[in-house]
Structure P
C-alpha cells in the first residue's frame, strides 16, 4: 500500500475570514511570505506525495495561476538581475504535479472528496484540509502514511481537544493498538454533549482507501444539510479497518482570524530574514502597551 496521491479540498467560501475572502481565496491569504496553501502542499511533498488534486470553485482561479509559471514576471526579474527571486517564483510551479477540479455545488466536505474519484482511481490517497497548517519535526501526513502503509488501511489524524470545543469537530470511538495509534470504532460529526464518545477529534489529515467513494456515492445529507465526510468514515469503519493516529505536531486553523494571526506570528518568529526584528518588535509593543 503506497500513497502517492493527495486531495486538498479548497472550495469553501471562507466566510470566517470576511471581508478579505470576498475576492481572495482564503487559501491564498499570505502567511509571512507564502500563501497558506503552499505550506500544506509542501507538507504533502515532504511526505512523499507526487500528484495533488485541489478541489476548487469558480472563484478560486488565483490558485491555478499561483502554481504555474509566470514568464512575464520571470523575464522582468531576469532583466533586473534578480536570480534568487526567479528561483523562488519558479519553485512554486515545480513543487508537485498539481491538478484541479471544481466542486460545482457547495454540498459539503464529503461531496468535495467524492469529486476526486476519477483522479484517485483505485489507489489509497491522502487528504489535507486547506485550512490546517501543521508544524512538526516529522510531517504530520508522513506520520499517517507510515501507519497506513504498515497496516494497509485508512488512517485519520487526531488529537485530544477540550469538551468545550469538541462539538465543533467530531468525536471518535477508539481502542488502543500501540502508542499514539488506535482502532476507530465509530465517528459522530458535530456531537451534542450527550453524544461525545471521546475527546479525540479529527484535525485536518486523512489517508483513505478508495472504498470511501462507494460510501460517499449514496450517502444522504447529514449535519447542516451537507454530505459529511465524517458520516462516510463512520460507515467505512464498519466494513474495513480504520486507525486513528494521535499525531505529533502543532495544528493551526487558518480559517479563523485567531488561528491565522497565531500562525503568521509564529512563522515570522522562525523566518531567517525577519525573526530577530519580529522579536524586538513584539517585545517593544508589549513593553509599551
Structure Q
C-alpha cells in the first residue's frame, strides 16, 4: 500500500490552502459575533497551552464540547477553526477550543498529556462533564480522551470526565503514519505508535463515540473510522461509523458548522448527556 498517498491529505486536496483561508476568515467573524467568549485561558505553562470557550449565551451554564483542531499534531491553531463551533452554538451548546504544543517541539505523548490537562482544567472551570470532538489529529486525541480513565490523572473530578463524542477523519491507529513523510516530525517508533493508538486500548464503560469520515477521502481514512467502530463496539463501547457523501478530508469539517447535520446532532446529544450526569 502507498501510505503516503493514503495519508498525505494536502497532496490529495490541492485546494486546501483556499479552504483554510476561508476557515480563518469565518472563525474571526464568529469570535466577534458570539454571545459570550472566554479567550486565552491558560491550562499549562507554554504559550500554546490555552483554551478559548465560546458560549451560546451570557449565562455560561450550557453543556460543553471540547473541540480539537487537526494538522497531524504539527500544524494549526485553535483560532483557525473557531467556525466549527457554529453548529453546536445554534443548539445552545458551548464549544471550547484548546491549543497545544506541536511536533517536533514535543512528542505525541506530550501532546496527549497536554490535551488531558486541558480537559481537566476545563472541567473544573465549567463544573460539568464534557463531550469531545476533533478533526484528523484532533480525532485521534478525541478518541484518546474518550478512552481515558480520568481518576488516574485527577481524583478531584469524575472518572468519566469525558463521556464521549465525535471523531472526524481521525487517525485511531497511528502505525501507518510511520511509513509516510508525516513521521519526519513525529519521529514515532513502532512501539510508540502502537502505545498511542486508541483503537487498541481498552475503553471504560459508559462512554460513546461516533467516527465520521468523508466519502471522498482515502480508503485508509474511511477504513480507520469503520475499524474503530467495529473494535470498540466489540469491547462494549457503543461506536458508530458514518461517511459524509462527497466530502474530502477538509470539507467534511463543514458538517460542524451546520446545525442540521448528523454530526452536530450526535455531538449535541453527547454534550447534553454529559452535562446531565452527576
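What follows is calculated from the coordinates using simple rules that are stated; it is not laboratory data. Small disclaimer: the values here were computed from a predicted structure and weren't measured. Cβ atoms are built from the backbone, for glycine too; each structure is taken alone.
Of the structures labelled P, Q, which one yields 22, 15, 13 when semi-axes √(5λ) of the Cα gyration tensor in Å, for residues 91-138 alone is computed from its coordinates?
Of the options listed, only P reproduces it.
Using the calculated result -1.20, -1.44 for log10 I(q)/I(0) by the Debye sum over Cα atoms at q = 0.22, 0.29 Å⁻¹, for residues 123-186 alone, pick out the matching structure from P, Q.
Structure P accounts for this read-out.
Among P, Q, considering only FRET efficiency 1/(1 + (r/R0)^6) of positions 27 and 203 (r between Cβ atoms, R0 = 35 Å, to 0.05), which has the greatest calculated value?
P
For structures P, Q, which has the highest computed value of distance in nm of label points 7 Å out along Cα→Cβ at positions 11 and 67?
Largest one: structure Q.
Suppose FRET efficiency 1/(1 + (r/R0)^6) of positions 107 and 227 (r between Cβ atoms, R0 = 30 Å, to 0.05) works out to 0.75; of P, Q, which structure was it derived from?
Q
Taking distance in nm of label points 7 Å out along Cα→Cβ at positions 83 and 155 as the quantity of interest, name the structure among P, Q where it is greatest.
Once distance in nm of label points 7 Å out along Cα→Cβ at positions 83 and 155 is worked out for each structure, Q has the highest.
Have a look at P, Q and say which one yields 16.1 for mean count of other Cβ atoms within 10 Å over residues 115-122, as calculated.
The correct label is P.
From P, Q, which structure was FRET efficiency 1/(1 + (r/R0)^6) of positions 195 and 243 (r between Cβ atoms, R0 = 25 Å, to 0.05) = 0.30 calculated on?
Q
Starting from the value 25, 21, 19: which structure in P, Q was semi-axes √(5λ) of the Cα gyration tensor in Å calculated from?
Computing semi-axes √(5λ) of the Cα gyration tensor in Å on every structure in P, Q gives 25, 21, 19 only for Q.
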